[in-house]
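Each value in this text was obtained by applying a stated rule to the coordinates, not by laboratory testing. Treat the numbers as computed from the prediction; the structure is a model and nothing was measured. Cβ atoms are built from the backbone, for glycine too; each structure is taken alone.
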Structure I
Amino acid sequence: MFLPGAATAQEPPIELPGLRVEGSRPEILRAAQALAAVPGGTGLVDAEALRIGRLNTPADLFQLQPGVLVLTAFGGIDHPRLSIRGASIQRGGDPGGGRGILFLQDGFPVNFSDGSFDFVEFLDPAALDHAAIFRGGNAFTLGATTLGGAVNLVSPTGIDGPRLARVEAGAHDYFRAQLSLSATDGPRDVFFTLTGFSLDGWRDYNHQESARAALNFGWRFANGWTNRVYLSAMRSRVEITGVQTLEEIAAGSTAANAFTKLTQTGRDTKQYRIGDRLTRQFANNSTLSIGAHLAYVTYGFIQGPNITFANNTDGGADASWTLRGEILSRPSTLTLGLRAQLGRRDQHTHPNLFGAGSPGTPGPMAARNRLVAENVTVWLDHQFALGHGFTLVTALSAARANRINDNLLDTLSGSADSEGAAALLSRLGVRYERKNFQWFANVTRNWEPLTWDAMLTTLAPRPRSAQHGITAETGVRGTAGPLVYEITGYRTWLRNELLVCTDAVGAPTQFGNADRTIHQGIEAAASIDLLRIAGLDANARGHSLLLRAAHTWSDFYFDGDPVWGSKDLPVMPPHLLQAALQYRHASGWHGGVSLTWQPRGGWADYANTRRAPGYAVVGLSAGYAPKKGAGFFLDLRNVFDRRYVSGINSGIGNFSALPPASGDRARFFAGEPMSLFGGVEWKW
């Protein structure tokens, strides 16, 4: 099996593009080996390696990951637009606007049962051990069927989890504190982490705060079974400062959007989760994993003229069995999987009485809905060694989804609005391995059923149905001396792509299907140790000077649409380049410089009438991070204090045949100005 820089008995570092970790971290090694067997684009994030700077947001976690785009809105724990291969990039600002990507926490879905997600509810980067990214159809073996693929967020355990106390502080009244504890007692282990965060933000009406706690404990039984229980709780409160015009951003305005401040737009969220997983490695070299989870999320969301209260309960079960052996004297790996998920949301919406002088106060109930989502997915994945370095990968998945919207306030309708869909999906892939080189290719069908917001939003003039398509991709990865690289190219032919338009406060105003669209792009990453190029025995001297870079090219457009022809889809920038030069010494000293460059921004509307400008932002960092004891860091973001656009709301009304609205100019989120952060950490 190919693995760039794989660990040997002497445990040298593992090297992947943008990632360098020591061979003594078994969880990272196992994750890297699993990703190397995937015949397509993948990524691995070592959260421990990111602790040399601020680690609080999705943008902090997914930096230098090709194909993963994070467009921030207001900093902190806001609702960024996270997209893989264009999935969910035109999302709304509601707590379920994300879709098209399956997020797993230790193998359990953290998406709502309808497939939607939002980061406020679950993502604490500093509480993770690592994240495994499966772009597009490469998530097939996890039971994901959507365009964007899947991300599995893996928690530390009591066996390898850190014991630390950490405090971060900095610009815009940023403060974050974390306590993590781990312990083992014979066959038992436990890990606990507690985080508190607050931020006033660089704009008016931008306060955010959250508290998160997570606990997992495991037992290793004498009969070979292992059981692990996961518990987590979260509470957050966010003021949503709103979008700005390009002119306001260029002028460095810190004012909140007048309408969002007038209406007191914001969100208050609570979440509780429990999961249990049983695993066993059998004598015939097979592995069985069985899990069940339950989640409860409640939120109040003030979004302009409306206030929504919702209680969401999700439960599910999953099982997977993997058999490693031989067929016709050749290596074979067979995986069978099943995931079932059921969710119900009870929500009611009220008018916001801001016009009566009481902003944030709910008026009489205007709508009440009971939303139900049911999902069942069964999949089979088989890898078979053909010989001469070739491995054939075949997969098949069957999925069924039901969505129900029961309008409890409309006594005239007499029945619920329901949508059911099913799909049989296939995947064919191949990989070729020779020494430190791998070539891969695959063709995969993808499918995405409706989410609840699609059922609740005005649909005219477009129809409403499940999205589906075919993706073809190919690429190479490997090592050449001190260079580690991965390059993936893909093209997706989509039918019925689910698209959304929003208003100035991020509320969806139209939700429907396009006819045909194309998503294509290139995802590339590389890293090189410059000291090894210079002929220095860097490993022996205990230091490195690592240059890393990641480039994402995205070309998404309508394909002969009756209204838009071949215009580009909004929000997604054509190119995103990230680079970092980082010096590290084995004693713990480190320092570096980073660059984020977006030559051109994305369009703000489907008519392609207004585009965000490009930008380049430079960062500096330095600090001391020993394996044990006290350390510190300084992290300076946006060194030259550039004014730039970090995210976009796709334009109101422009998904229909109507021209862009004349007042539809406030569509943009301002990027973080020059900001200095620092932190101290004690490990024991």
Structure II
Amino acid sequence: MPAKRVSKKNIAVPPIDTSKPVWVYSLFTDYDIDLFSVGKHFRLYEKMGSHLLAINNTDGTYFSVWAPNAQKVGVVGNFNDWNTATHPLYKREDKSGIWEGFIPEIAKGEVYKYFVKGYDDSEHLKGDPYARKWEHPPQTASVVWDTNYNWTDKSWLAKRAKINALNQPISVYELHLGSWERDPENPERVLNAREVAERLVPYVKEMGFTHVELMPVMEFPYFPSWGYQITGYFGASSRYGSPQDLMFLIDALHKADIAVILDWVPSHFPGDRHGLYEFDGTHLYEHADMRKGFHPDWKSYIFNYDRNEVRSFLISNALFWLDQYHADGLRVDAVASMLYFNFSRADGDAATNEYGGSENLGAIQFLQDLNVAVYGNFDGVQTIAEESSTYPGVTHPVHAGGLGFGMKWMMGWMNDTLKYFKIDTLARKHHHHQLSFSMTYAFTENFMLPFSHDEVVHGKSPMLYKMPGDDWQKFANLRALYGYMFTHPGAKLLFMGNEFGDTSEWNFTQSLDWHLLQYPGHKGMQETVKALNFLYRKEPALYHFNFSHEGFEWLDADNANESVYVFMRKGPKAKDTLVIAINLTPVVREHYRIGVPFKTKWKEIFNTDDIVYYGSGINNKGEIVTHKEGYGNQEYAIDITLPPLAVVIFKSK
């Protein structure tokens, strides 16, 4: 792309001395500086970093970087043989701490770093915090690049607010771009995002997922971190191709009416010397007090949310991915670690806030500012908190004292559910209310039910092998687990491979075990998830009141002896009502009576024990006649057959 031409009327600097290797030039207005200094500049990517421009009819690149405590800052690269003296940037005369300048003839694709001389004469070579592209690791230089792309998703963006709303079906397919599928000819080679799109987009469409969630795609140095320790917050990782390759994938997903959520990590960053750590020779982005600035579990550094410029950096980064990459949502990682100073610390080792409490008040303010900015600037997007504590009001509005997220991962549900399903089926009656307990708090937040990558790594075993029993029972249990998940209130999330019952823990260095689909158990599992997705999207009772008590009613929560659960899901109309019966023992239960709300005929519309799903084929054929005698807390009743280890769904005709 040609360099952007800059009108002279926009140049708010003195006449340029073109005899110098770096021209004095600025993209910043006084208003920009004011916003930056108070933590309210949320479009810093339009000013900071490297920008291809044409000044005085000369093509080149404008550079700007925040390094308030540095003595000197310069740009080094192949263009000057990495000489630290030849291309110094100019420090603004205000107190912003921004260094900037225009270097002629620096073109797209040029690699560079900032040479930073600290106040203590320490010398650092740093990547650009705002770089749009980076060298492929283990190389660590930034690359002059743009995020120009000919988007074709205008129709998607126009309807996104309706499709991506909280009263619509939200079924998320979480995936890691580097291991969903590798190059079949060379399994060591990671496919770029454009190559992955060729098979991923039709697969997600065929499976019926409404969203994909990409594990971090920002630049990161250490592949085993899966992208959760980021050095280049504004750069699409070169492991997956160019920025435009990632845009192509997102554009293709949008054309298939699939929303895209990006994992985003504002909680911590690694200490790599080319990254944010001690950027200008001081603790600039991280807190200087290591009780607040260092994460002992992850050996990484925690952002200083009390610093206005850091909040501007992070919120600008969030808006950057929504703006430049058309992302439809951000899943914010490790929120609990941000909220509390004593997260993973003994109380004696933890800092406190000004009132003596453990809450990080700066982080709370940052998260509130983030959500106000995101929802205030973009229609139809969602933010999702991966938050494991009991902090109140994560998804409540900021004006009501909440953090303002759209949804929160339901970690308690996930832990309780997996613990229950691991129990031998004959012993489940002793743990019955472990599964029903979630309904006591299901509507305190807008919850998403996650079976994520974290549950199939580090010795936790794949989903299939968490299940008890013989081979058939393992598949039946897992089908029932997914049936329970899709009928439980809340949005849904499944990690890649979970949908077909992968037999190995996730391994980020290789492709998923797609060959397993030749076996009927795994193919049946995949067909189960596909059917659940399409049923979820078809039936308003399964999504319209996902976050409201109006959409759920217990019919029988207390049959511990037989490990049976029966409940209703309700939609906006009475005819939407579904009755769900779950049998979590391997015993077939015939003539099982359940209460129903209407005097009408009922029909089985879904059964995880269907033969097509590798089940035993026990079902309820034809119409089911309603008895006039009431049962339980309902006026009427029906008699049904409950298949073994199965979820059965009924609807009135």
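Could you tell me which structure in I, II was used to calculate distance in nm of label points 7 Å out along Cα→Cβ at positions 86 and 350 as 5.3? Value 5.3 for distance in nm of label points 7 Å out along Cα→Cβ at positions 86 and 350 corresponds to II out of I, II. When Cα Rg over 2.2 N^0.38 Å, for residues 246-549 alone is calculated for each of the structures I, II, the largest result comes from I. Hey, Rg and Dmax of the Cα atoms in Å, for residues 278-405 alone derived from one of I, II reads 14.8, 44; which structure? Working through the options, I get structure II. Source structure of the calculated read-out (helix-only ellipticity at 222 nm (-39500 (n - 2.57) for each DSSP H run of 4 or more, over all residues; to 500), -7000) within I, II: II. Taking distance in nm of label points 7 Å out along Cα→Cβ at positions 478 and 510 as the criterion, the highest value among I, II goes to I. Once percent of Cα pairs over 35 Å apart is calculated for all of I, II, which comes out largest? Sorting by percent of Cα pairs over 35 Å apart in descending order puts II first.
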